[in-house]
Structure I
Amino acid sequence: MLTPFIGGNWKMNTDRASAARLARDVAAALPEGNVADVAVFPPFPYLIPVSEVVASPEGSARMMLGAQDCYHEASGAFTGEVSVGMLRDVGVGAVLVGHSERRHVIGEDDALVNLKARAVLDAGLVCVLCVGETLEQRHAGQADEINAAQVRAGLRGVTGPQTRRLVVAYEPVWAIGTGASATPQDAGAAHASIRSVLGGLFGPGPASGIRVIYGGSVSAANARDMLGQPDVDGALVGGASLRAKEFAGIVAVAGEIGRARAAAGPGATARPACTQESPLPKKA
C-alpha cells in the first residue's frame, strides 16, 4: 500500500532560532514506529539550520527537508531566485510547486509551474505539485475541470518513471488559511477525480502509485475524517504544522490509517494496491 505523506508548510513564519526549535520539537514528537513520510518546508533563509536538525540523530525518524518553491533554471542572472541545485546542495529532498499562494498571490501560471515541476523531477527530488479550484470555480461547477487542467499542464513532459517521486496536493483555494475545509466526501471525490486524470496520463499502474494528498486547513480535529477517505494519501498541513504536537498527531493518524489499510489488504480501498516503496531517502 502507499506510504502516507505528511508535509508541514511553514510558509512565511518562524525565525532562525524558532525554525530550528520547531524542527527539533517535530522530530521529538513524531510517534514511535512512524510509518508516514514526513517533510517540513521552512522559509528559504532557514533551510540550513533546519537541515542540520533533519540530518542529526534526533531528526532521523524519516523526516526530510522541503523547500516551498524553486526556479527552473540551473543558474544565471535571475535575481532573487533559488535553483533546484542550490536547494539540493543544502539537503532539500522535496519541493512544493504551484502552491495556490504562488498561483493566485504571486501570479504564477501553468507554464511556469510545469517548468518548475520538471526541474525538480529531473534533479531527482520529490515534487509536490499543488492544484485546486477557487470558490467561484467551485460554485460554477468547474472544480474537476480546473483540477484536471492544472494536473495535465503541470505534468506536461513528465515521464512514467518520474512519477515515483511525484506527490499531488489537492488544495481547494477557498479553504487555505481560512479555517474552512472541504467535507471529507468532497475531498475524497476530488482526489478520485485527480487520480482518474493521472491514470489517463500515465496508465493505471503508475497512477495508483502517485500519492494524492489533501491540503486545505488540515488540523488534528479533521485529520482522521480527511485521511480516512480511500483516495486521500496524506496531507499538506499549513498552520497546524507550526505546532509540533498537533502536527505529530496528524502524522500519527496517517500512520494508523496506513497500517489499517495495509492489514485490510487491497480489497479495502477503491483503487488497486500499490507495493511501491517510498521514494524518499531513508536515513542510515
Structure II
Amino acid sequence: MQPKQTNMAQTSNTGVFTQLMNWFFGSDDEFREPRRILATGKWREFQTRRLLLEAALKHPVTPLSQEDEGKLQAKCAFDIMLKQAYINDTAQEHVNYLFVGAGRGSTQFTILNPYGEVENAYNVKTGYPKDGEPDIELLRKTALEIFTQYSSTIQFIVGFDSIFHVLKQDCPVVPDKSALPASIPTTGKDFLKLGYLTDLYENTPMIVVRNFVDKDGESRKISFATGRELLIDLGTGNANLVDPRSGRQLNTIELPGDWMTNDEGLLAVASSLKQLLMEADEFDEMTSESEEESDEE
C-alpha cells in the first residue's frame, strides 16, 4: 500500500507544482499565438459584422487592408517570377512590373520596380461578385491612370485570382495546376476580353495564372500569406485554408452570400471557420507526427 500512496502523493505534488508554474509564468497554450484569420474584401467595409463574427467564433479575425493585400501579393508574385527568370534581376532604369489581382469585392493593381520594391498601388473597390458585374468603367479609369503615368515602363504584367477565372474560358491562361512555360508566350492582346488595361498594353508580355508548378517542380499560388503557420484567408465569398510556404489553398469553403445582412448567414461563416481551424490543427498534428517518424528513421 505504501508505494501506491507515494505515487499518489507524487502525482498530487506534480499537479500542484504545474499549476503554480502556470500561475506564475503562464501555460504553454497562453504563449501560443491564435491561428491567423485575415479578413479581406467586403469584411473591410462591414466592421460590425466582423466583430460579431469574432464574438461567435471566440477567435480573433484580423482585417487586412486592401493596400497591404495587394502589396504582399505583388511581392510574392515578383519573387516567383524572378525565380522563373521572367524578370531580369539586373536593375534597370525606367523598368516596372505590374501585378493585377482581384477577388469578389476588390481589385489591386500594384507596380514594383526591378528591386521588388513597391512603386505604386492602385486599390479599386470593385471586384468580380458572384451575382453581378464589376464596375468596368472604374477599372478602365484606373488602367488609364496607370498607363498615363507609367506608359511603356511596364515591361511585364501578371494577372491572378479572379482575373484567371474571367479569362480562362477564352484566353490562353496558364492552365490551372500546370507548369509555367519556359518563356512568356503571351502579351496583352491575348487577353483583350478583360475589358481594361490589356488594350493599352497589347504588345507587353503578360501571363495569367492561378495554381501552377514552378521550374523546380513546386506547386505554387500567388498569395498575401507570409510565415510558416497555416492561416485562413477570409474573403467576401470564400474562406480558404492557406499554406504560406507555397501559397496553396488546402481547402476552400464557399460562404453564404447574405452574411452581411443575415445573422444566420454570419453564423454559417463562423461554422465554416471552425471547420477550417480544426482542419489546420489536424494538418499540423499529422505534419508533426510525420517529421518525428522521419527523425526516428
Structure III
Amino acid sequence: MPIVSIIGAGPIGASIAHRLAERDRVGPIALIDSSGSVAAGKALDIVQSGPITSFDTRISTADDELAAVSSPIIVIADDSAEGPWDGERGLALVSRLARAGTQAALVFAAPSQTWLMEKAYGELRLPADRLIGTAASAIPAAVRALAGLEIDAASAEATVVGRPPALVIGWSAATADGVLLTDRVPAHRLLAISQALPRIWPPAPYAIASATAPVVEALASGARRLLPALTVVDGDLGARGRAVLLPLDLGEWRVRRHVVPTLSTQERTELEGSLASRPAGEAT
C-alpha cells in the first residue's frame, strides 16, 4: 500500500504514528521531523513495541518535509522542536508542499490548525475535498461516553458539529438503544454535558491519535460508516470557506461527501452562529 507520511514527531505526530502502526491497516509510515534523530528514536520505540502488541508496520524517517510530497495522505501534526504546524509557519509548510506538486489528502491533526485549513482553501486554493481536520474528531467519542454515564450504558449515539472550539451537540436526534436520549435524560443533565465541551477542548495527543487513525484508514480504503472530521464548506450552513466538524464519507484519498445531520431549530442556530464568529486571539 502507498506510504502515509506524518509531518512532525512531537507528541501528536508520534502518537498518530504509533496508533496507525498498532492498528496495522495502512501501508508503511514515514515519520518526518526537523530533528531526524528524534524521529528515528520515536520510530524505533514504536517498532520495538510491535512484538508486544502484534504488529509489524514498517516505519521510515526523514528530516525534510518535502519527503512527504509523493504520499497520497499527509498528516500535518507537530514538530518536536517548535510544536504544532499552525499559523503562518504552518501555512508556509502547506504552500511549500503545494508548490512541490503534492496531490495528497492533507490531514490537519493539531487542535490549533482550523485557521490553517481555511487558509489552505481560501488562499492556496487547495481543493476542499483534500483538506480534513481530526483533532475535533476526538470530541464525539467523549460526548457519547458522558451521555452513556447518564443512563448507565457504554455509550449513546450523538452527533457533534461546529467549528471548534464552538461545538454543538445534536441532542434532539441523539439515541441510546433506539430510544431518544431526550426521553431518558433530564434536559439539565444534557445541558451540563454541552457546557462541559470547552473544558475538554483541546483533546490530548493520544485521544487525537485514536480519532485520526480511522480517518486515515478510511481515506486509504473507504469506510462503511460516516466519520466525524473537519471539512471546509463553502455555501452550506451559510458559511463560506469555513472548517466545520461534520459526518464525512471518506475514500479514494478525499472527502467524497459531507452530511449535515438532523438538528433542532435551536441547534442549527447555534451551529450557524459558531461559523459566523471567530474566537478572540485567532490568527486572521
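Every number in this text was worked out from the coordinates using simple rules, so none of it is lab data. Model, not experiment: these values are computed from the prediction. Cβ atoms are built from the backbone, for glycine too; each structure is taken alone.
The table that follows gives values for the structure above.
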{"item": "Cα extents along the principal axes in Å, for residues 79-118 alone from the coordinates reads 36, 21, 12; which among I, II, III", "result": "II"}
{"item": "Comparison of I, II, III by percent of Cα pairs over 24 Å apart, for residues 55-214 alone - largest value held by", "result": "III"}
{"item": "At a computed 7, 32, 39, 20, 2, 0 (P(r) over Cα pairs in 10 Å bins from 0, in percent), which of I, II, III", "result": "I"}
{"item": "For FRET efficiency 1/(1 + (r/R0)^6) of positions 191 and 263 (r between Cβ atoms, R0 = 25 Å, to 0.05) computed as 0.95, the structure of I, II, III it came from", "result": "III"}
